[in-house]
1. Taking 5, 24, 34, 27, 10, 1, 0 as the value of P(r) over Cα pairs in 10 Å bins from 0, in percent derived from one of the structures shown (I, II), identify that structure.
2. Can you spot which of I, II the value 0.45 was calculated from, given it is FRET efficiency 1/(1 + (r/R0)^6) of positions 76 and 156 (r between Cβ atoms, R0 = 30 Å, to 0.05)?
3. When relative contact order in percent (Cα under 8 Å, 6 or more apart) is computed for each of I, II, which one produces 11?
4. Where does the value -14000 come from, among I, II, when helix-only ellipticity at 222 nm (-39500 (n - 2.57) for each DSSP H run of 4 or more, over all residues; to 500) is the thing being computed?
Structure I
Amino acid sequence: MKKVMILGSTGSIGTQTLDVIRRNEDMEVVSLAVRSNIRVLKEQVRKYHPRLVCVYEKEKALEFEKTVSGEVEVVSGMEGLVACATMTEGNIVVAAIVGMIGIRPVMEAIRAGKDIAFANKETLVTAGHLIMPLVKEKGVKLLPVDSEHAAIFMCLNGEKKEEVSKIWLTASGGPFRGKKREELENVTVEEALHHPNWSMGKKITIDSATMVNKGLEVIEARWLFSMSFDKIQVILQPQSVIHSMVEYNDGAVLAQLGTPDMRLPIEYALCYPERRERIGEPLDFTKLSEITFENPDLETFRGLSLAYEAGRIGGSMPTVFNAANEKAVALFLDRKISYLSMAELIEEMMKLHTPVKNPSLEEILEVEKEIHKRMEDKY
């Protein structure tokens, strides 16, 4: 029996994970964790019967505890997240909570010998130098859930990493593919939230619109697959049919194709190395008229080139990139800054920062606080 702990159960990945579990009789939910969405959490508790739940915000946790009195143990805060990620009876954590809040519970889960189905890219972006050695030391599996990284993982399966010449990380291009900077000066929040292919949470949808999300995925891929940045190339594939590709020294290119459905990589991570019955719609090649590719516009989508820059500098700079982006997205969603200002703010914060070479977890979290405060003081 696969006993699953889900951090971020009310978000897009979390709810789709629960759908996968519902369809598989040999899977069971043992814990759920959320930031504050107690309305959806209440429905999940009554449907999936976890033994422990965490509501990160303490006041919401107290409110929730009253509504489910006696049904489930309720905890809160960082200690609660760690408790949900390290339950003795659990054997795999779905790390789907958004933001750097996920670093500590993921690290503690690894220390406790739990496998990780990984969808919290901020953790590897900012703390990959801490996470990957710990994964090796504890001998646990780190299984990517993001569609692109899951695709790369599949294309590397059974192959030798030293024979890889390039990773082709695909991107849809988001809602503004083909636009130039001058065309994006007056972009509205609503326009940026209208993704052509995927249904996701607000933050990741904005990140897709700026292509910062692809930049975060580049840094994540560097850690997941132990590849240099020179071997990781972003390519636009607007139909979102090819989820990523791996090119080998002999010129062979392996690609993973499928309809845009996150339940496929989620189920693959939970069941690895086994493949189960199809959940979503099959890819119908008789109806597929074309698969096209384009180079990303690094001048218009400055966030992507800044991600490469932050990743190559390393140390604490990826934390600056991530923290500045988190705050910039929040400011944009609150209509306090423009679409183009998001990348400009990230670049400004990077220029002001003196990198720490091998930051500890405490130093990473301190850098995040400093960047957030600097941006809050600015606005």
Structure II
Amino acid sequence: MIVLRLKIIFLLLLGFSFLMAQEDSTKISFNGQVTAWGIGQFENPFGIQLAGRFVPTLLGNFNLTPKSKIDFEASLNINGSANFTGLRYDSVMGQFKPYRVWARFSTNNQWEVRLGLQKINFGSAKLFRPLMWFDGVDVRDPLQLTDGVYGALGRYYFKNNANIWLWTLIGNKNPKGYETIGGALWQPEVGGRIQVPAGPGQLAFSTNIRNVDVHNVLLRASENTLLNEKRIGLDGKWDLGIGLWFESSVTKLDANTYNLYTVQDSWNLGADYTFGVGNGLGMTVEYFRYHTGDQFLVNGLAVNVIGSLFTYPVSILDNVSAMVFYIPGHDLVYNYVNWTRTYDNWTLYAIGYWNPETPLSISQSQSKNLFTGKGIQLMVNYNF
């Protein structure tokens, strides 16, 4: 039902754009992204995935007054893939769904209200994000694509660079980010964030409240078996010659008789620096701890990850990067190398990885992790 409504909204925005195209104060543009890739996994037998994605995007900007405007974005995610084991065909998958469908009213560059299917993300961390509450961006994805959420977001920007966010989300059944239980479909979740200057950096506090539907993960539970979930987050970032940051999130779920853990906490400490080597060698290091159980910090299940990212601009066109993730205690090491060449509209990628068979999930919302074992991914992307 939601998908159908958003498709109707997409068509209405398209019609609106043609009606307003004659106005001097209106700017309408159509652009998009076309991507094709192939993945080879050096298993026995050899695994292959061939895939493509098309994201057409309609943008509109309508000036109401010299100080206020309405703008919108309507885009689709049309993608498909075919998987092979050796020369044997395994499966095929295709999707046609809204990617972004939102409209925004803003004024004076100080406040805005955005309604619809949109991307909401915030926080200071780069590799592992405890505040990945509403998206599923994977740092290993060079295109940084993620599904959006349905809702309303308001933001106000103070003149001292402080800002405040308020949101209400509804119609989001599937888990987002590190969530393991989806929300109650028609029960709104509400939250906010305030970010303030703190010396040569910034400090922010975030919170979110929602109801989760246990039936989403336990079919034996009746539908609309709801539990209340409260979430808080704290993050900060400073430039002290080197970049330093921290990010944390704590979630508390109501006590229950379904053996569901009631506490989830995650923590991130990070730093980055650019060394004066050649064209500039960038280095990012983060420590991440994820824990879930019935008590804060202790007991239950926990995982620690140390991650590093190295980037080096070889030339105006070429850039190379490498990521190494290490899980102490299990002695698991994950390695990724990415070469990128960028033209005006075209971008070419070659990604190699050498990993254990145990997948490293950057977010719980990932449906399939292709970066297991050893393999290579070749990708070409065209923006128009």
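None of the figures in this text is laboratory data; all of them are computed from the coordinates on show. Bear in mind that the values here come from a model prediction, so they are computed numbers and not experimental data. Cβ atoms are built from the backbone, for glycine too; each structure is taken alone.
1. The value was obtained from structure I.
2. II
3. Details: I: 15; II: 11.
It traces back to II.
4. Checking each candidate, the match is I.
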